[in-house]
Structure I
Amino acid sequence: MTKEKELLYYVFILIMIMILFLLGVDILATLLLKQGVILGIIIASSLILFIISCLIALKIEVEIGYYECSKCHHKFKTTYLKALLAMHIGTTRYLKCPKCQKNNWSKKVFEK
């Protein structure tokens with residue numbers, strides 16, 4: 001496994017742990033507090049932490065490796081905003097190839 005793949009693997013593991021932890025905190029707070037401002041603060045803060053961790057994971061994913069066009073097999077990097085807004089399944093994203101100008105499902109690759 002290359003360093004890039006290993007780093008991406010650990011990022012996804014970290015996100016899964018973060019989801020389970022925040023979900024556990026929310027369930028525990030709901031069971032213990034039932035209602036009130038503190039419950040709302042706990043749930044809102046856990047949602048904010050989840051969103052921030054997902055954005056950081058996406059930033060790491062965009063910086064590592066390239067996307068390969070499924071039409072012309074050109075390897076390219078994309079911007080953070082394009083990756084954020086693109087439909088995706090795992091690390092495969094629906095992007096526009098800068099070479100052939102076609103929108104297609106571009107797979108994440110680690111070698112140019």
Structure II
Amino acid sequence: MNKISRYQNIEIIEHLASHYVLGCLSEHVMTRVTKLRKNNSVLDQRIIAWQIYLSQLDREAAEQIVPIDVWQQISAQLTEPSQTTTRANYVIFFIIIICLLAIWLIIF
């Protein structure tokens with residue numbers, strides 16, 4: 001499939017349109033789709049349709065109240081270093097100490 005006919009395929013158009021609206025495309029692909037929609041009315045219409053559909057879902061969705069314990073668990077996970085992180089910090093510390101010791105031995 002050549003580059004031009006690829007953007008006539010409705011499955012590819014739907015994929016690009018939905019991901020464009022959701023913001024799930026890489027910066028490069030986002031820029032490409034922005035340029036393509038100027039010359040591809042079907043792509044532009046599908047992007048507009050996805051925007052309308054998702055904005056309706058947003059308006060219809062009831063606001064959810066998150067329990068305080070969920071926020072506390074999230075906060076704890078963000079602030080407490082994991083065992084892996086702590087272990088990695090010790091390894092880096094010891095490597096630095098060994099390098100400094102080696103430099104000291106070379107100099108003196």
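FYI, it's all coordinate maths here, none of it is from the lab. All figures in this text were calculated on a predicted structure; none of them were measured in a lab. Cβ atoms are built from the backbone, for glycine too; each structure is taken alone.
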When volume of the Cα convex hull per residue in Å³ is calculated for each of the structures I, II, which structure yields the highest value? II
Given -20000 for helix-only ellipticity at 222 nm (-39500 (n - 2.57) for each DSSP H run of 4 or more, over all residues; to 500), calculated: source structure among I, II: I
As an exercise: distance in nm of label points 7 Å out along Cα→Cβ at positions 31 and 47, calculated from one structure in I, II, equals 1.5. Which structure is it? II
One of I, II was used to calculate mean count of other Cβ atoms within 10 Å over residues 55-62, yielding 8.1; that structure is II
Structures I, II, by distance in nm of label points 7 Å out along Cα→Cβ at positions 79 and 95: label with the highest value: II
